[in-house]
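The data blocks that follow each hold one structure.
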Structure 1
Amino acid sequence: MVREIAFLTVADGAGPALESALLSVRDVLDADSGCLGFTLDRCLENPLEYVLVVEWRSLEAHTEDFRSSPDRSRFLKALLGCVSEPPRSAHYVVAVS
């Protein structure tokens with residue numbers, strides 16, 4: 001399993017819009033066979049910061065399969081319309097459990 005962690009920043013007051021946007025396109029991730037699940041977490045200290053964590057079966061399930069899917073653009077358009085700056089993201093695996 002690989003975790004994609006994306007750091008998202010929204011404009012003041014736009015947090016609920018981001019949360020609604022993700023709910024409106026959750027079907028894209030739910031339907032993707034390579035996606036194992038996801039969470040969107042809001043920072044308590046800075047409510048303009050969010051972390052989207054998506055669990056993928058493998059790196060290729062995200063970087064090849066999902067990125068070539070026709071629904072990817074709908075998913076990105078919904079989320080990117082709510083952020084105030086380009087997201088930072090990277091892929092992680094468990095090192096110690």
Structure 2
Amino acid sequence: MLIVHVHVQVKPEFVEAFKTATVANASASVREPGIARFDVCQQADDPTRFVLVEVYRNAAAPAAHKETAHYAAWRDAVAPMMATPRTSVRFGNVFPADTGW
């Protein structure tokens with residue numbers, strides 16, 4: 001499994017629009033065969049900051065995700081909403097062990 005945390009800071013005036021676009025992307029993403037989980041988290045003490053937690057079943061799944069229409073629509077919609085460029089960090093799971101979700 002591959003876990004990616006995508007860190008996003010949006011301009012304050014776009015918080016609600018970002019959430020709407022991102023929930024739509026996440027809802028479509030969890031239907032992809034290569035995605036086990038896709039969480040959208042908003043920082044409690046700074047509502048302009050988000051972490052997207054993307055859990056992929058295999059190494060090929062992130063590239064497949066980036067080829068979908070819903071990802072392209074999200075990427076293009078949220079680009080002008082960003083206060084800073086988004087960043088990501090990749091993780092491998094230690095526990096629980098890969099259970100074949």
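Since every read-out is calculated from the coordinates, none of them should be taken as a lab result. Computed from a predicted structure; not experimentally measured.
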Query raised in the report: For which of the structures 1, 2 does the calculation of helix-only ellipticity at 222 nm (-39500 (n - 2.57) for each DSSP H run of 4 or more, over all residues; to 500) return -9000?
Result: 2
Report summary line: Value 44 of relative contact order in percent (Cα under 8 Å, 6 or more apart) was derived from the coordinates of, among 1, 2, structure 2
Query raised in the report: semi-axes √(5λ) of the Cα gyration tensor in Å computed as 24, 16, 11: which structure among 1, 2?
Result: 2
